[in-house]
Structure I
Amino acid sequence: MSAPVLVTGAFGQVGKRVTELLLSRGHTVVATDLRTDTALSAAEKLAGATVPGTLHTTFADLLDSDAVEALVDEHRPGTIIHLAAMFSPQSYRNPQLARRINVGGTENLVRAGQRLSTAPLLLFASSAAVYGSRNPHRHPERITADTPVAPIDQYGEDKVLAEGVITHSGLPHAFLRLGGVLSPDTTAGINTDHLVLIRATPGDNRLHGVDARDVAMAFANAADRRDSVNGKVLLIAGNGSYTHTHRDVEDAMFEAMGIGRLGPSASLPGDPGDDRGWAFTGWFDTSESQALLDFQQHEWPETVAWIAEAQPRLLRTLLRTTGPLLRPAIRTALAVQRRFEHRGPYADPWTLISSRYGPQALARGVTANSAPEPGV
């Protein structure tokens, strides 16, 4: 019998889907997350599924090193899929806690894995945020596994540091750097912090999306292909149909919700002459990751339809009916807000984000090489 797969963040938008996939393949899955109403609901649904695999649910805080050690010692996983994190933009509000979770939690997990007689494969969910601001006018090429990391925000820096912890650990591992993950959870989870990030991003910024079901497939296939992925940096994004601008993706999501497309005037453009004036969602070269993991199962229209079908029917009907009035009202409100914030002709996203959350939302200039080795 193969060793269990431990999934952290097992009840989030990717975690619950990769857990379901692994169970359908007959794996024993140890699913862990923080105890919340959402996690409890997802765990209950997974536990009720008729699948050949075995599910062990446990709620643990990755900041509790003793609990993490006990969890790993008890189940002795052969693979750890590490999805748990404090994500941006929420992480901008408390970067110290975010670093403890994103880096310190990874250190605890690594130390526990190092105790096992057979080293587990650690599959880490990293992010496009590690690449920092990507000016498409100066960097028209696609991002590859060899593109240098240059995080501009706190979250991207956390991911670089966590990658450094894993690299120094000596454990077999792979980094799966994710593009813009999309699912019905994406629109359901939008709050005021997300709206700030949406407004901050240049409308013509490149965004390489990926269906959350395809991300789950990438992790599940990586777990089954240990020798092929060990030591790799794998870029996880959709096929060619998922390469869009931020404005196009946002409009597609508004259309899926029933409001309709806001159009170009809803966003400010990026400054072609400013390398810091862009967000971190460039387009990926996914040729190697697709060849190794065969994860790109969906097309862009399928993802948009999935999100649209998940919207409450009554609400979507109401939004479609009122859309002709809502769209110009939203565009006007956005323009007024930009004037109130004294924004210029360009988006200048990091100035807006640092003014809203403080300079702690930006990267501090540390690198993966300055990350402490586990146990130090």
Structure II
Amino acid sequence: MATLATPGRHADGGGLYLVVGPGAARSWIFLFRWHGRLKEMGLGGLAGVSLAKARAKAEAARALVADGVNPIEAKREQEAVPTFGDFADAVVADLSPQWRNPKHRAQWTNTLTTDAAQLRPLRVDCIETADVLATLKPIWATKPETASRLRGRIERVLDAAKAKGHRTGENPARWRGHLDHLLPKRQKLTRGHHAALPFGDVPAFVGDLRQREAVAALALEFLIFTAARSGEVRGATWAEMDLKAKVWTVPAMRMKAGREHRVPLSARAVQILEAVQPLANGEAGAVVFPSAKGKPLSDAAFQALLIRMERNGQFTPHGFRSSFRDWAGEVSTFPRELAEEALAHVVGDATERAYRRGDALEKRRKLMNAWAGYCDPNRSATVVPIRRGG
């Protein structure tokens, strides 16, 4: 009488067999006919696959055969799907040639290796929203900048996996219309009405900006160095600029408070102006930071820039005024009134303002030079002039 120790095939039913080989080696197989020929599919050894698991595997294989799919080929294709870790490494390698600064590769590698460690062993076609949330939630509130960058990079990797045919369906790392309903919005994690980048992170962001060859990038950097409002920068004309005196005079009609505002320009701010000056073609009334059509940049230009930098939703251009104010109050030794004047805020009551006729331009120049020195990751950096068609 045959026993499970007897060499040979022992049927369980439905094409499932336990194969006992020499030396009592035992494994499961599934037998099925494909185009008239008998096929044998391995399901694993008895030591690692219980009878219940073997029956479940056999049932899944039978369902594939019934649907006209060869379960052996399906298994081979499934095993060919890469893990998130392997595919992420490949994506970083593919993107590296477009990064001029080697630190970008290091940043991507670090976030996708360290911060996304629990995703790396998972196949890219098996990653779901719960997996992404489990990766982001531990750092979403404590390290919001890192978490937001990580989310964007996970989304980029999974989009690439879908493009390669390794995934189907929606991207579980997508923010708009998906994770924005499951995670607190960044604006709620940042003080103030406008989401602001912590001043300690501004120098690194300026460094990232300088890797971008675009008028919008120079305009945003100019906004940071002058602590001006977005509309004031985007609407600036060359008639308002005095490069020799290093002063930008914004007329009252363009100011929120309705009064003229003089902005002392740091060396870096002047350098940026010199870089975009060729775009004006000598026209005094031309806008300083023009779009491709020669008109002032729109707010959408800054938003598009932040999207390309994977920073959209983390902070706003206006938020850099808060970054400046926090720096001035927490790090610098300049008086509060000077920082408020630099922001073109109304300081003091009507009587106090009546006696204070000047605007402390030269004192504010020292303040803005100190801010520029703090923000600039490389004080010897230069800007290549931008020319139309170049």
Structure III
Amino acid sequence: MGSQMKVQHADIIAEPKFNKQALFTFSGSHFLNDLVTTGMVPALVVMYKEAFHLNYTQSTLIVLISYLTSSITQPVFGMLSDRKPRVWLFSVGLFLSITGLALTAIAPNLTWLLIFIAISGFGSGVFHPEASRGTHFASGSKKSLAQAIFQVGGNAGQAFGPLMIPLFLVFTGIDGLIWLLPIAFVSLLITVPLLKWLNKKVSDFQFKKKELPGKNHLTGTVLLVTVILLRSWCQVGVVIFLPFYLTHLTLEQTEILNFIFVGAGALGTFIGGMLSDRIGMKRLMVGSMFLATPFALLFPHVHGFLAVLVLLLFGFTVLSSFSISVVYMQQLLPKNLALASGLSIGFGVGAGGIGSVFMGRISDVLGVSTVFTILSLLPLLGAVIASFLPNEKKLMA
């Protein structure tokens, strides 16, 4: 009997193996999801504005609906999933996020456009908690690296999303979005085979959860969500308002600049995930936000190649803490992994759309240049708040 208890205890504390196949499936599905949601939706605002004859406030309302449905649903579904696992939401969520955006091709007016955008955002909100928690189970002892790979998939999707405009949609118009429907069905072929493995991992975790060490840190959670929110406002604001700010460039040129900004962020996400294992998550988060500040302040005042270089360094630094935010949140909420994912990827990142509406109103009243001044100060504020986060080593003690 004693030996049996020892075996059970060993099973509880044993570190799961690093599952490459599952991890790259999660990362690939993250690419598809963020390609159409956080990647294409902000970039499509210019085309929606022209097609439906919208002002700046109405245009950013599109992003608000997309991000708000995501930010509301992710923590909610995270909490529900922590209590009763629903791994099938991983596949259904991705399917809805792609399908919703595809249906905007047939939207007859702004109301229907917002409904279809809401479906897409809702799907993204359903998808993220399950995908991020699955990444945690597939990571083994390489938590930061695994989340970096997962987040790079999402960031790459965000980067390639704006490129869909000059490469495809400029020639087809909004009607071309309907061709996303076949991709939605392909996503089911990619994700459904993983559900059996994911269900087993989640069931095992639910059984062992009471034996896990550590306790939830609510103050740290609030601080980290605030930092993520500020970073998201900055990122989403740049992507949305760059075409409106650089009016001397064509839409295709500004979307390529958006690709450079978010693409550099994807690289920063991966490198940041590796560096955090050496210097610590808190140090990397504070340092990266501080480093992003001078590039953010400098960008509106430079031109040509120098502007491209500054934008690249801005994206690299401000998003290098992206993947560690999830790992950090999971350490702050060790017994609620899905909720941690919902807060760090969902509420924090998704709520960036809320800030875009305020920025849209400021643009209508004071001009787009004022918006860029505000955006440049957000990383500095985030760095100051991040300095008050609890040290991750104390959380693991």
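Here, each number is a calculation from the coordinates, and none is a lab measurement. Given the structure is predicted, the values throughout are model-derived calculations rather than measurements. Cβ atoms are built from the backbone, for glycine too; each structure is taken alone.
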Fill in the blank from the handout: Computing volume of the Cα convex hull per residue in Å³ for each of I, II, III, the value 131 comes from structure I
Problem - Parent structure of the calculated result 28, 21, 18, given that semi-axes √(5λ) of the Cα gyration tensor in Å, for residues 30-229 alone is the read-out and I, II, III the choices - result: I
Completion exercise
Computing mean count of other Cβ atoms within 10 Å over residues 142-149 for each of I, II, III, the value 14.9 comes from structure I
Problem - Highest-scoring label, criterion being distance in nm of label points 7 Å out along Cα→Cβ at positions 254 and 294, among I, II, III - result: I
Problem - Test item: relative contact order in percent (Cα under 8 Å, 6 or more apart) calculated as 19, pick one of I, II, III - result: I
Handout entry: If distance in nm of label points 7 Å out along Cα→Cβ at positions 38 and 318 is computed and equals 2.2, the structure in I, II, III
Key = I
